[in-house]
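Next up: the structures, one after another.
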Structure P
Amino acid sequence: MTLLKEKTASRNISTPVTHTLSLKVRHAFNTLARIVGMFSGRGYSIDTITVGRAEDPDHARITITSEGDQKIIEQIVHQLEKLVDVIEVKDLTFESFVERELALIKVQAAIEKRADITQVANIFGGKIVDISDETLTVEVTGGPDKVSAAITMFRPFGLSEVARTGSVAMKREFDSGVKVRI
């Protein structure tokens, strides 16, 4: 049995899980407000939301992560599909998909700590994108767990500021038979 089938077969539909929803919408005035309003009006939470233009300039892609049991997520998907500007909704959670997040992490950087900060950045595949007398700003890209781990590792140096994009996700097209999220 593949990892995905094992994960899907053993999941309890009443156990809350973080779901990753991918939406294709018309890029129009108030579309995002309607989507966020649907969530807040029904008491559903949004953990992260990311919006950007799609392959067609008249469309946008929205990635939303939200925690809930299977029944709640099915209700969310059903309500999203009813919205006028929503073209397509996919729950990627139990499929193979690529997920990335970006963080800019501004770290207190005394001269004697810069080599250590640079080493941590290198471990996480990060890049130093700004420098001042007192701080270094590091860009880290990867899955949400990797970004969280990087932030945790920079915390002892002193965080001045953190900006995170939230997840962007896309269904993986290649099917090797093993379903692992990278």
Structure Q
Amino acid sequence: MRWTDFIIPVVVCGILLYGIFHKVNVFDTFIQGAKEGIGVSMGILPALIALMTCVGMLKASGAIDAFTALLEPLVSKLMIPKEVIPLALLRPISGSGALVVFEDILKNYGPDSLIGRVASVLQGSTETTFYTIAVYYSAVKVTKTRHTLGCALTADGVGFIMSAVTVWFFFSFLS
């Protein structure tokens, strides 16, 4: 057995010992936290349903293919593989949708290809922006996001471009 096999039991025992030492009813506190978690889940459920519906509509309507064709001339000038455009478009909207596209890229081109490497860095360096904003803002009941969306999508765009630049630098320039 490795020492890492004991991390979770040690953390659980640490929490129980902390509760005993500070005279906290750990079970009642756990139940109270679970009740609050269910309440938060019910509060964000409408936003999640709306996001899943939008992703399904984008895929079914062919909008992803249309946006890919529209962006292809621009990304080719930036030396970004056109095959990662659908991943860059879906990643801010849906983590699971982006994961399906990512797996498809790895199956078709391989993880060690330029396209696979750019997709891997892109997947790891961008965020599911709309999901995150929907979850966090609805959990704290904020309705006006101000500049959050613009800043977050700018960061996603920079992540998209820099994923290709980084892969080009490390695997083309340095090799």
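FYI, it's all coordinate maths here, none of it is from the lab. Not measured: the values here are computed from a predicted model. Cβ atoms are built from the backbone, for glycine too; each structure is taken alone.
Structures P, Q were compared on mean count of other Cβ atoms within 10 Å over residues 80-87, and the highest value belongs to Q. Identify the structure, out of P, Q, from whose coordinates mean count of other Cβ atoms within 10 Å over residues 56-63 was calculated to give 16.1. That value comes from structure P.
Thinking of P, Q, which structure, once semi-axes √(5λ) of the Cα gyration tensor in Å, for residues 24-87 alone is computed, gives back 21, 12, 11? Walk me through the intermediate numbers first.
Details: P: 21, 12, 11; Q: 44, 16, 7.
The value was obtained from structure P.
Which one of P, Q has distance in nm of label points 7 Å out along Cα→Cβ at positions 64 and 160, as calculated from the coordinates, equal to 1.4? The correct label is Q. Figure out for me which of the structures P, Q the number -8500 belongs to, where helix-only ellipticity at 222 nm (-39500 (n - 2.57) for each DSSP H run of 4 or more, over all residues; to 500) was derived from the coordinates. Considering all the candidates, the number was obtained from P.
4.3 is what came out when distance in nm of label points 7 Å out along Cα→Cβ at positions 72 and 144 was calculated for one structure; which of P, Q is it?
Numbers: P: 1.3; Q: 4.3.
Computing distance in nm of label points 7 Å out along Cα→Cβ at positions 72 and 144 on every structure in P, Q gives 4.3 only for Q.
Match the computed value 3.8 of distance in nm of label points 7 Å out along Cα→Cβ at positions 112 and 136 to one of the structures P, Q, and report its label. Only one of P, Q returns 3.8 for distance in nm of label points 7 Å out along Cα→Cβ at positions 112 and 136, namely Q. Upon calculation of log10 I(q)/I(0) by the Debye sum over Cα atoms at q = 0.10, 0.13, 0.19 Å⁻¹ from the atomic coordinates, which of the structures P, Q produces -0.58, -0.83, -1.17? Structure Q accounts for this read-out.
Structures compared: P, Q; top value of relative contact order in percent (Cα under 8 Å, 6 or more apart), i.e. the largest, recorded for P.
Suppose P(r) over Cα pairs in 5 Å bins from 0, in percent, for residues 40-127 alone works out to 3, 9, 16, 18, 13, 11, 8, 9, 7, 4, 2, 0; of P, Q, which structure was it derived from? Going label by label, the one that fits is P. Structures P, Q were shown, and distance in nm of label points 7 Å out along Cα→Cβ at positions 120 and 152 at 2.8 was computed from Q.
Mean count of other Cβ atoms within 10 Å over residues 32-39 was computed and gave 15.2; which structure, P, Q, did it come from?
Numbers: P: 15.2; Q: 10.1.
It must be structure P, since only it matches.
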